[in-house]
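**Q** Alright, structures below, take your time with them.
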Structure I
Amino acid sequence: MHEALFQPIDLGAIHAKNRILMAPLTRGRSNYPDADPSDLMVEYYRQRAGAGLIISEATAISPEGRGWPNGPGIWTDAHVAGWKKVTDAVHAEGGAIVLQLWHMGRLVHPSMLEGNPPVSASATKAPGHAHTPTGRQDHEQARALSVEDIARVVADYRKAAENAKAAGFDGVQLHGANGYLVDQFLRDSTNLRTDEYGGPPENRARFLREVLTALVEVWGAPRVSVRLSPNGETQGCDDSNPAATFGAAAQVCEDLKLGFVELRQPGPDGTFGQTETPQQDGVIRGIYTGPLVLNSDYTAEQAAADIECGRCDAVSFGRPFISNPDLPERIRVGAEWAPNVNVPKSWYLPGPAGYVDYPTMDEERVAAE
């Protein structure tokens, strides 16, 4: 079924055996406080190696960028060693995996920064609550990064990319979506700067360009991608003219000849994040000529249709991969997906429950006999 989803594709230099990608999914199973990838993570990713490409969970590039207590890191040798176990397991199953590089910017709570304020494009404060080791706490106002600070953060991204290569990944993806640091620079509700990093869309995309350039210098453009969320508010981050803003971002991607671009695009009926703001893939498709991956609330039928008509080249599935480790095979044979795909009760808890204990179709069959 859905033959379009099972055609192989080259996403830059990365060969994907099908067009069912695993979207980045924060799951909170790394070891706290060191941010080391756990052995549970090795099994989790191994189970899902049937994806055409796994995009890893968001992974902090530095202590400054880490705002999720049980989120993993990629700034120490121990992180490299832990992730190497993951990549070896995925490759042994015939899969491919890239590391998503993350700086949370103003969404990091001071309790994760020894009491220091978080950093952002401008001195703004996110709405809502931050995740901390002692529970949820109100966000606090960020400190605007200086030009010298920006150069330091770009260097942190470069080092993280080097560590990702040492850990055996097939490439890296920049997390430029969902209201985190790169998004805070891109959008005019959070970027209030008056220097070369603020003002018109091309200036607000300067940080994106500098970070991606650093990643390309480490990996080569065909193994670098970016995730953007070009429509609607997310974590207090929004834009008054998304077509202009993300058109400028798309031009950066085109100039650098990135391996692929992934877009998270919720709609008015989205399960997680509803918006009436029009989706911007058409604008981006008109500028960026490389492979385009779309994401958010897709069914297999919708994904196949959008690939067949040329709207995108592949689709990344998030929540369906949580409770369906063999999701591509389930789609191929038309099997029903596991019923608790949208029940987040155990998504972020420590331990194997709701993480590595979902059965494959074969395991379900054996259990029923």
Structure II
Amino acid sequence: MATFLLFYALLLFGPPMAMGEIDFNYLAVFNFGDSNSDTGGRVASGLESISPPYGETFFGHPSGRFCDGRLIIDFLLDAMDLPFSNSYLQSVGAPSFQTGTNFAAAGCSILPANPTSVSPFSFGIQIAQFLQFKSQVLQLLGGSTKYRKYIPHVDSFSKGLYMFDIGQNDLAGAFYSKTEDQIIALIPTILLEFESGLKKLHDQGARKFWIHNTGPLGCITQNIAFFGKDPSKLDGMGCVAAHNRVARLFNLQLHALCTKLRSQFSDSNIIYVDIYTIKADLISNYAKYGFEYPITTCCGYGGGQLNYDSRVPCGHTTTLDGVGPVTAKGCNDTSEHVNWDGIHYTEAANFHVASRILTGKYSDPPFSDKMPFLLKPKY
């Protein structure tokens, strides 16, 4: 597996290139997001626990990530020669926040949480947590020196990278109660809230922003199982067409927002990353990239094309329709699957996405001619 991943990285990048005009030597990374980049926030909060086979591919045990191994953010940080990002909410087992911290939590949205929200840790709450974190760090830096090896340097807040991967739950969750047109009408409100958070960070000295758009929501197995029972609702990839249309419209407006903010934040570097195109290409051309199953859940129950039943989450055992116990087990080879548990990607798929991001070709502005990274799998 390690040999394959290293060969794959070399195939994508070629040998390491010289550092270009864009400086990727960040002192720290501060991440905001949902389950796509949650490295333990939701589990640390006590809202949910996860059991094996989560974490089986890399960590050997559940790590708080909703994956069999590493996430996209893990591979990105590895390529930057930075350690894995500790969750802000993790009070035990987080030895250091010197290179930043992660405010992401599974289930969170950009819009403020309401009584039906999956998570209370909306984008606004994550921004508030950052403000508290920064205040406490600056207070500690002004006192004893004994804490300095555990917390960011004062320059980290102005020279660090601020990463964002959030918005998926605002859109996907809305489909359970709203029409497609209603969700489209909601997009400007969602992005206004996102813009407000970015401006607060800019006011606090943030200058380097890395913003992921949202992926093809209609290709998430859970959404296909619930909304794709009528074949006429599916697109050419076998995904729910309405979800993908909304995701593309959201991304168009998010891209426009990034362009607007570049003119407003003339002292900042704002990189927009087209995750949608990377993931849609993976789903459409899965065999080309060495995968066998683009939509079938690896850790699921029910068999068939989807192998997904929302009543039996990955790793759980229950009695179903009077039959049981039944268990949602992991598949034999996770590297053959794009989808891990019906919602999230496998480590192999995350590695693919991170590899494509690091070519720089899916970013605005692109940095393909300045790419200093070589992904280094840790096996």
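**Q** Rank structures I, II by relative contact order in percent (Cα under 8 Å, 6 or more apart) and report only the one at the top, that is, the highest. Don't skip to the answer; put the middle values down first.
**A** Working: I: 17; II: 20.
If we compare relative contact order in percent (Cα under 8 Å, 6 or more apart) over I, II, the biggest value is for II.
**Q** Supply the structure label, taken from I, II, corresponding to mean projected area of the Cα convex hull in nm² with the calculated value 19.0.
**A** Values: I: 16.5; II: 19.0.
For mean projected area of the Cα convex hull in nm², the value 19.0 is produced by structure II.
**Q** Also: With mean count of other Cβ atoms within 10 Å over residues 217-224 coming out at 24.2, pick the structure among I, II it was computed from.
**A** On the way: I: 19.6; II: 24.2.
It was calculated from structure II.
**Q** A further question follows. If mean projected area of the Cα convex hull in nm², for residues 249-336 alone comes out at 6.4 when worked out from the coordinates, which of I, II was used? Numbers along the way, then the final one.
**A** Details: I: 6.4; II: 8.9.
Only one of I, II returns 6.4 for mean projected area of the Cα convex hull in nm², for residues 249-336 alone, namely I.
**Q** If you rank structures I, II by Kirkwood radius over Cα pairs in Å, for residues 145-360 alone, which sits at the top with the largest value?
**A** Numbers: I: 18.6; II: 19.2.
Comparing I, II by Kirkwood radius over Cα pairs in Å, for residues 145-360 alone, the maximum is at II.
Each reported figure results from applying straightforward, stated rules to the coordinates on display, with no laboratory input. The shown structure was predicted, so the numbers you read here are calculated from the model rather than taken from an experiment. Cβ atoms are built from the backbone, for glycine too; each structure is taken alone.
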